[in-house]
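Engineer: Just below sit the structures, each encoded as structure tokens.
Taken together, the values in this text are just the output of simple stated rules run on the coordinates, not laboratory data. Since the model is a prediction, treat every value here as computed from it, not as a measurement. Cβ atoms are built from the backbone, for glycine too; each structure is taken alone.
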Structure P
Amino acid sequence: MSLEKPQTLLKTAEFSGVVKDSKFIAYGFPIVSKSEAEQQILRIEQQHKKATHICWAYRVYENNQLLYYANDAGEPHGSAGAPILKALTGRELVNALCIVVRYFGGTKLGIGGLIRTYGAIAGKVLDIAGKEAYLVQQTIRIDCPLAKYFELAHYLHRFPETGKPVFTEDRVTITLRMESEKFTKLQADLRMIPGLKIT
């Protein structure tokens with residue numbers, strides 16, 4: 001999956017509709033991690049204990065890789081989680097969770113009908129939530145000889161993302177979380193300082 005022009009959700013949103021007597025309630029959430037997605041899913045499951053199905057999908061950028069998950073929650077395989085995920089992917093959304101709750105109304109939709117319905121309901125709630133550009137970030141740890149600290153500080157003063165330095169007897173460790181594009185530029189400067197270890 002590409003991260004060429006990633007977007008993320010602007011806000012949390014909710015949408016509901018009725019299709020052939022079944023009620024569908026969709027939720028869109030901006031998230032920052034897999035664990036946050038799992039917490040939101042659990043919360044919705046507790047909120048809708050009498051629902052027939054609670055299907056979901058999410059995409060999250062974590063540890064410098066794009067992860068994606070989907071769950072049909074008892075609907076026929078590939079008829080719910082996959083179209084919800086497709087709605088996220090088609091909008092190039094990352095760090096976004098979509099949950100669709102179904103209360104069965106007695107009329108079967110068929111696999112094709114389920115795919116169309118889950119995809120359409122997910123798409124509507126994601127469009128309501130809106131989107132904005134997502135900036136890929138990295139966590140960087142810089143280990144620097146104490147004698148080179150002032151030289152390093154000269155380059156880092158431009159970056160408000162810089163954490164507090166941790167001093168040991170002969171070295172300094174600094175952690176930053178910044179956009180990948182910024183780090184590429186910073187890395188070129190840091191190569192000028194001998195003895196640095198960057199992870």
Structure Q
Amino acid sequence: MATAVTHAAHTRSRLKFNRLGLWLFLVTEVFMFGGFLVMRFHLWGMTRPDLDQILGLVVTSVLLISSFFMNRAELAIAHDDRRNFLWGLLITGVLGIFFLVGVVALEWGLLPVRLPWEAEIPHHLRPMDGVYGAVLFGMTGMHALHVLSGVAFIFVVWAKGRRGEFSSQAYWGVEFTAIYWHFVDVVWVFFYPALYLIGTVAH
């Protein structure tokens with residue numbers, strides 16, 4: 001009995017320090033992403049490049065919807081609903097991949113395709129295109145790297161979940177992944193208007 005109580009106390013203590021470590025890490029991330037926003041307004045002022053508005057709205061919607069399914073997955077495992085937990089994670093991961101395709105492949109122009117709402121294949125900024133290219137690729141590139149990391153976490157947790165490694169009594173890995181994913185989504189909520197909406201289009 002005493003051993004069980006000691007083990008439970010140790011588990012709670014470890015979980016508390018895990019959460020503290022995660023939040024301290026996210027604080028450092030806030031400073032980094034905040035620095036990107038300061039850079040954007042310092043270098044672009046109240047102007048912006050002519051980016052694809054529909055694509056920007058689509059990838060933003062995809063990322064926000066993914067947060068909904070991530071939250072469903074976390075709530076499901078908290079109630080030992082393994083089926084909805086796994087489906088929620090899988091949908092979140094797939095939507096994360098769609099976001100990466102939209103930003104990296106389409107917005108960056110790595111896939112030279114004409115989207116249905118475009119009359120022709122558009123010209124895309126390149127990293128060497130002055131302050132507009134540097135800021136765009138710096139902000140979207142760093143964010144895409146975090147999304148890619150989040151997708152990797154999601155599929156690792158999904159694989160572990162299929163093996164039954166999480167339950168309502170032990171799901172720190174799920175909680176960590178959910179918090180990280182929601183953080184990445186919140187960052188894009190600030191990046192999206194800064195890149196696509198604020199300022200007049202520079203010619």
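Engineer: Among P, Q, considering only mean count of other Cβ atoms within 10 Å over residues 50-57, which has the greatest calculated value? Write down the numbers at each step before the final one.
Structural biologist: Values: P: 20.5; Q: 15.0.
Biggest value here belongs to P.
Engineer: OK, next. State the single structure among P, Q that was used to calculate helix-only ellipticity at 222 nm (-39500 (n - 2.57) for each DSSP H run of 4 or more, over all residues; to 500), giving -10000. Walk me through the numbers before you get to the answer.
Structural biologist: Working: P: -10000; Q: -25000.
Label of the source structure: P.
Engineer: Among the shown structures P, Q, from which was the value 33, 19, 5 of semi-axes √(5λ) of the Cα gyration tensor in Å, for residues 26-81 alone calculated? Spell out each step's value before the answer.
Structural biologist: Values: P: 21, 15, 7; Q: 33, 19, 5.
The read-out comes from structure Q.
Engineer: Hey, relative contact order in percent (Cα under 8 Å, 6 or more apart) derived from one of P, Q reads 33; which structure?
Structural biologist: Working: P: 24; Q: 33.
Derived from Q, not from the others.
Engineer: Quick check: 2.7 is what I get for distance in nm of label points 7 Å out along Cα→Cβ at positions 42 and 114, calculated from one of P, Q. Which structure matches?
Structural biologist: Working: P: 2.7; Q: 4.2.
It was calculated from structure P.
Engineer: Hey, FRET efficiency 1/(1 + (r/R0)^6) of positions 106 and 130 (r between Cβ atoms, R0 = 30 Å, to 0.05) derived from one of P, Q reads 0.30; which structure?
Structural biologist: Details: P: 0.30; Q: 0.90.
Attributed to the structure labelled P.
Engineer: Using Cα Rg over 2.2 N^0.38 Å for the comparison, can you identify which of P, Q gives the largest number?
Structural biologist: Numbers: P: 1.36; Q: 1.20.
With respect to Cα Rg over 2.2 N^0.38 Å, the highest-scoring structure among P, Q is P.
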